[in-house]
Structures are given as C-alpha cells and as structure tokens.
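Okay, got some structures for you below.
Just so it is clear, none of the values below were taken in a lab; they were calculated from the coordinates. Note that the structure is a prediction, hence the values are computed from the model and not measured. Cβ atoms are built from the backbone, for glycine too; each structure is taken alone.
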Structure I
Amino acid sequence: MPAIRSLTATLAALAAACGLCLGACGGGHTGAEPSLPRDVILISIDTLRADHLGCYGYRQPTSPNLDRFRQDAVLFSQTIAAAPSTLASHASIMTSLLPRQHGAAHTAGRALSRRFVTLAGVFRQHGYQTASWNDGGQVAAAFGLDNGFDLYRSTPAKSRYRLANNVEQAARWLRSSPPGRHFIFLHTYEVHHPYIPEPGDLALMEQPYRGPLPAAMTPVQTLIDIKEGRLHIGARDLAHIVATYDAGIRTMDAAFGRFVESLKQAGRYDQALIVFTSDHGEEFAEHGQVGWHANTLYDELLRIPLLVKYPDGRYAGETVASQVRNIDIAPTMLAVLGWPAPAQFRGADLTPLARGQAAAARFAVSQIDSRPDADIRTPAWKLDDGRLFDLRGDPGETHDVGAGHPEMVAFLSRRLSSLLAERPGAAAGPRVELSADERARLRSLGYLQ
C-alpha cells in the first residue's frame, strides 16, 4: 500500500506542479488595452527546421536576416508542431485544433470544414482586410485554408517557389490598399524539396561537390531513389543534400530581409505584429529517411521555429524555453489585440511567457495525417506509439525507456486518449476535388507520382 500511495502521489504531483493541459490554461490578456497594430503578418516557411537557423544555434550561415529580426522578437525555443505534414499542421495553426479535431488531411483527401472558426475569419470579423500569398499545394484554396480571407492567391504550378514572389506581392498590396488594418498570411515551399538553391548561396554552404548526386540541386526523384534503395549514398553525399536544403533557407532569408526592410521604409514595421514559423521540419537520416516528412513523429519533423515580434518593441530579444505548440499561435495573436479567443480554440496565449511570467506547462500532442498515430509530450518525456523517450537524457529519441517507467507510460497514455477524445463539434470537411493545376503543383512537390 505505501508503494501504491507513493506512485499515486507522484503522478498527482506531476500533473499539479506542471499544470499540464492542452487547453488555454496559460492566462489570457491582462493589463491596459493595447493599441491595435495596423498590420498583422503571419509567415510560414514550409518544411523549415528550427535547428537549421542561426538564431537557434546552427553554425551554417543560413539566416542572417532572420537572426537580426530575432533581436526585435521573442524566440520560442521549444515549439512543437501538431503534425509533420503541411495541410494538417497549417489547419491546426489556423483553427487552434489538433488534426483529429479539425479533420483536414491531404492523404484522406479531406479539406478543412468551413464550419470552423479560423484565425483569418476572426480578423475579418474585427474589420481587418485579410489576404494571403502562398505556394498552394496542400495550402491551396481547395483544401479550405482560404476560409476567412478576402484575397487568397496561390503561385501557379509552373512558377518557381520563392518567398520573394509572395512578399513582393504583399508589399505591393499594402502600398495600394485603402487605409485600414490588414492581416496577411505568407507561405512558401522554397525550403521544401526539390531543393533548388541559388548557386551563390550553395557556395556558402559547401565546397564544390563531386559525386553521384546532382551538384547544383536535389531533385525529388533523387530522394525517391534513395528512399526506395535504388541509390546508395555516403556521408559526403548526405552532407551535399543538407547543403542544398540549407542554401534554400539562405535564399528565403534574403527575401525575408527585403520584406522587413520594405516595412521599415514604409513606416509600418515598429507597430506591426509579425509571427514567423513553419509547419514541420525535414528528415536527414536521423531515423532512416532522407529529405522526407509526414511519416514519423520524431523531433526532426516536429521542432519548428517560432518568433513573435510584438508591436512597439514589446519583449524584444526575449527567449522562452518553455514547451509551446503551434496551436498556441492563433490565440496569442488575438490576445495581442485584446480579443478573446473563440471557444473552439484549444491553444493558449503565450504572452505571459514572453513577459517572463511563470505559466503552467502544457501537453503537446502531434498526429500523422489521417492515421491513428499520435504522440504526447511534456518538457521531459515523450510517448510515441507506446515507446517512451527521456527527452532530457536522450534528445535524439534513440532509446525506449518505457520498461523502466511503466507509471509514466500509463499516465501519458491516459492523457493522450483523453485529449484525442475531445471534439469541437464541427462536421468533417468535404472531399477535395483538385484541378489539373493543383495536381501539377502537388506532383512538383513529390506528393503525387
């Protein structure tokens, strides 16, 4: 009996001390009503790993402009994506729901239901003009992510995926728009495979490559051949693939820097709320695959960057080490404007963490697109498909320690089941009917063969 009481007390203390929860238990907006930013900008760089950015400790010169932007922003060092795939993760950002709750899934051919409240929809309800320039594919209007936008434009399939194209259109729209307030969502596949960097940026990442792989880029077919065993690579070849990925980050970063400068020159930067993030990461042989995502729940796919530049320099340069989720992005953006989050939202406002207040830790749950696979994590533990990882002692997730901690496996399993059982009450989204252009875009990204 004493042992049972001790175990029960331990688990109760864990839940109470950590305050672990999925919902909005981090404290809402407090203090005086803020002045509303004229421009609110959400930027998502598809497939961008946090650990390949200078401001997250990476040693390659991938992100000089983002590193400077970091001085004006709050950097969240442990941000977890809700899914390792584009549609499901972006739908989670926009709805503050887990994939199983919103149901949007590319592999199942299901769009985001229009019965859900979206981040863009809330801004439109408050009188903001809402616009997006994106690279389509899994974020195309056909998948429902245009919900709440007055203007939603995707890159044509035959165009190169470049952040520069989308930010230039956004900057032009801001200059020509009538007076008012604006919410802008920018997205690009520039970092996604195929990795097609600018030659000068690739030269910054490696010495000239000589080997069996294409020297100037990494095509999707090369990655398919590696995955299916037709092409075997060594350490130098893998380094070259990573270099082409890193060089794409550098190209994207230059466009990001030009966009920030255009906002400054127009006098729009200081008061703007700007959020920079990604939907998921990429695999580089940490657990077998090279240049892919969507099929595992390891941290190379779930750890994403999150930088939030608050209006008027608030909290500039702060770092938040607490574990947060991408479902927290939408409620945080609304809280900055002093607006309550819709009841549907499951995330929490991160502003108390930005201002240095202690806040309850929260469970992070991630799911594979349209599959039952899901994991749950605390800052110290991760339960993935029955395997328990000690994230502090084994950040590479190489050793299952569940046999030595059965009480933790049971505790996290119960919490995961409970959280996945929550439903927001909206109907599943409709079946997606893709146009020839949308199919061509998905094919160019390796999603269709």
Structure II
Amino acid sequence: MMMDQPAQQETLALIRLSLGEGAVVNNISLRDRATSYWDPAPTTALALIRPRSTSEVSDVLKICNERRQPVVTQGGLTGCVAGCAAQPNEIILSTERLKTIGSVDSAGKTVSVGAGVVLETLQQHVQAFDLSFPLDLGARGSCTIGGNIATNAGGVNVLRHGMMRNLVLGLEVVLADGKVLNSMNTMLKNNAGYDLKQLFIGSEGTLGVVTQAVLKLSPKLRSQQTALVALETFENVISLLQYAQQSLGSDLTAFEVMWGDHYRAVTAEGCNPSPMDRDHTFYVVIESQGQDLEHDSSRFEATLSGALEQGLMTDAMIAQSARQRQEIWDTRDNFEAVLPAYLYDVSLPISAMSAYVTDVKKALHERWQKADCFTLGHIADGNIHFFIHVNEPGDWHEQVNAIVYETLSAFGGSVSAEHGIGMEKKGWLSISRTPEEIETMRLLKSSLDPHHILNPGRML
C-alpha cells in the first residue's frame, strides 16, 4: 500500500521526534548521494535515517511498521543486485553510525561489532591482538559487516575459511515490529534449540535488520606466499587445483582463476601492470598462508615446481615483496577496465564450468557478434563471475540474463553464488530453488514481516 504524502511526512516527523533532527536526511539532500557503487544515479528515497544505536533502530522500525512505511536497509552500497537501491516511496535505514567494535576475546577468538563497521577497519583492528578476520573481498574498504551478513558474503578466502555464515557466532537483529532479538552467542557450540541467527544470514534484510554480531577470529598467520601462474587448458586448471590441495593442504587459502580475455583486458595499456606474458589461455592466483615462514615458503615453491614438471602450467611468478603481491592481486581485484558491464555471479560444479562458459559465449556471439564475456572466479568453491559487454547500443540486460541463466539451468547451477538475489535476480530464483522452497521463504517472510515493510520487492 502506497502512503500519501501527508502520511509520509507525518511518519518522518515522528522519527525526527524520536531520534532528533540530525538523524534524518531529507530527499533533496540525498540527490548528491549515488544509488550504489555500481549505479551513479542520484538516490531517490523519501529520506535517509541514521540511527546511532539498536534502540533507535527499534524505534524507527516500530514507527514504520505501525504506519506501513517501506524501509530499505543500506550498508556500504557495494551490493551488485540492486538490493539496496531505494525507491522514491521508501525510507533508507543506514547502518553508517553503528560502528562500535567491542572488546576482543583473545582466548575465545571472538569480537562483537556493529553492523556499520567497515570490513577493512575490522581486519586492521584485530591485527593488534595477533588475530585476523579472514573474510576478504575486493570491496573490503567500503563494504560493512552488516551487509556481509545480510548477503552471506564470500570472497577470495572461502576455500579455507568458508562464507560469512561460517564466521558468525551470534547476532542482534531488530525485527519489523521493532522487537530486538538478542542472540549474541559467543560459543562455538550451542545446540539449544533452533539456531535463529541462520535465518537472517543471507536474508538480504528482508526478515530483520542486523545491528550487531559476534564474529569468529583466527590466529594471525606468519607466512604468506602468492603466485601468478599461466595455464593453457581448463583441464590443467582443475588438475592444478587438485595438486595444490594435496600438496599444501589447509594452508591453501586462495585459488582465483582468470580467463585469458579477462586478464588481457585488465592488464591493457593504462590499466594494471602485467607480471607476465599476456598471451596465455588461463591465469591463476594461488595463495597459501601458514605459521612457519621458512618451511611454508619452501613447500610452496616445491608445489609450483612439481606442477611445472608435470606440465600442469606453462609459467609462474612468485611474489618476492609486498609490492609484487599487490601487483598480482590487482590483476584479480582491480577490474575497472571492464566496467561498466552486465555483471553475473553464478555457481555450478567445477567439472561443468568449461562447458558452461563455452555455451554462454557461443550464445552471446550468435546474438551479438561483437559481444565480450570476461570471465573469472573463485572456482575452488564453484563460483564464476561474468562481465558482459554486448557492444551494441540499447538496454539488453534481460536478453543477456536469459542467456546466462537459462544456459545455467541445464548444468544444475545457482543464479547467485555470493552476491544475493536483490531485485535483479528475483525473476530467476526458480532456477535455483524449488516451488516448495520458495513457498517456505514466503511463509517465513509473512511470519516475521506481515506488513512487508522490510526491503519489499527484494528476493521474492
């Protein structure tokens, strides 16, 4: 139900009265704020609310629920599926002021953090305690912990540490009616009834607003080895992954693959420097981390030497300094050269990846002769990303969606590996979820948010 303008203004007046004038940014002031990292268009929301505490979040949602006012939650604005893009009739609830980092429990290796804490800020904070927070992704300097939880973020270290879901011990969540669900568990084991926090991890803000979390930390690792290697077949990519897993064991942290066309695009003149020749078919960033600097380094070098002797790769460059490591990772993380593009994030069995990518590229070229499909991914955990350029004027997004997702259906894959569903992918959810699963999702949504005020129109 759309509220009329007087009712909307009355809702904002009640929020101002509760939180103070400084907590509300009006729609005119929002025109200088981009919709997201991916969309420079001005924000068009009714207003932006900046609560300073869980109790203020509760007050806002209580008012909005009573008055049926739609609310969209925003964190670092780095989401890729338009999940946080506000509509003109929606109020934005920003977590930007929820930035508290609690005391670090060095023995239990946990820390409590506010939803608005930036990922990189947390990573740097816990280093002082000889600990690390292992979630890592290219948007680390902007994305927030609340957003990471809401989307169940993945990133480059999933191979060793798992998704965000694996790193959350407890949550504090405000439900649609303002009720605060405190489940700030600090224990690794807690089998007392339903694990309610799991409902909210990956729910994209549709079931409740995360305000705080208890996160698992890991010991700070002493050694770090990084290499860029070149290969000529996808079969060799798979064989190298298996060989590295056997040789390096749990020390293998990252295995990031770039198809040759993507690598050449991001290392073209004026872009990232290329650490090696640019004419190979595949490139892989391999990284291992451990506690024994000398032994780990020797084992890493022996692993690459063994792979070279077996013909699994044709060239390798091991980083000898922090600068060289950064140059290697820039070829993977800095993809400005292929933007803007239609961006995709899918998952499927590793054994099917080569055939799937070939089928997608073939279908694209049959429809648009000059189309580009730049491909990379965290393939060790079954994740591929596409940056697609049709190279013809017009809006072809839906037609490209059909090619990417209908082709994926035949391989039994998922339309979202780590970015979520948002508004962009909800029409394709049935490829990855059965009717019974979707109906159960709707049941949960209606139970926890009966008036559908939280991120309406997202996911479902």
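If P(r) over Cα pairs in 20 Å bins from 0, in percent is calculated from each of I, II, which structure is the one that comes out at 23, 54, 21, 1? Spell out each step's value before the answer.
Values: I: 26, 59, 14, 0; II: 23, 54, 21, 1.
Only one of I, II returns 23, 54, 21, 1 for P(r) over Cα pairs in 20 Å bins from 0, in percent, namely II.
Please compute FRET efficiency 1/(1 + (r/R0)^6) of positions 55 and 255 (r between Cβ atoms, R0 = 41 Å, to 0.05) for structures I, II and give me the label with the greatest value. Write down the numbers at each step before the final one.
Numbers: I: 1.00; II: 0.40.
Structure I gives the largest value of FRET efficiency 1/(1 + (r/R0)^6) of positions 55 and 255 (r between Cβ atoms, R0 = 41 Å, to 0.05) among I, II.
Once relative contact order in percent (Cα under 8 Å, 6 or more apart) is calculated for all of I, II, which comes out largest? Before the final figure, lay out the partial values.
Values: I: 29; II: 15.
Comparing I, II by relative contact order in percent (Cα under 8 Å, 6 or more apart), the maximum is at I.
Can you say which of I, II returns 24.5 when mean count of other Cβ atoms within 10 Å over residues 71-78 is computed?
Working through the options, I get structure II.
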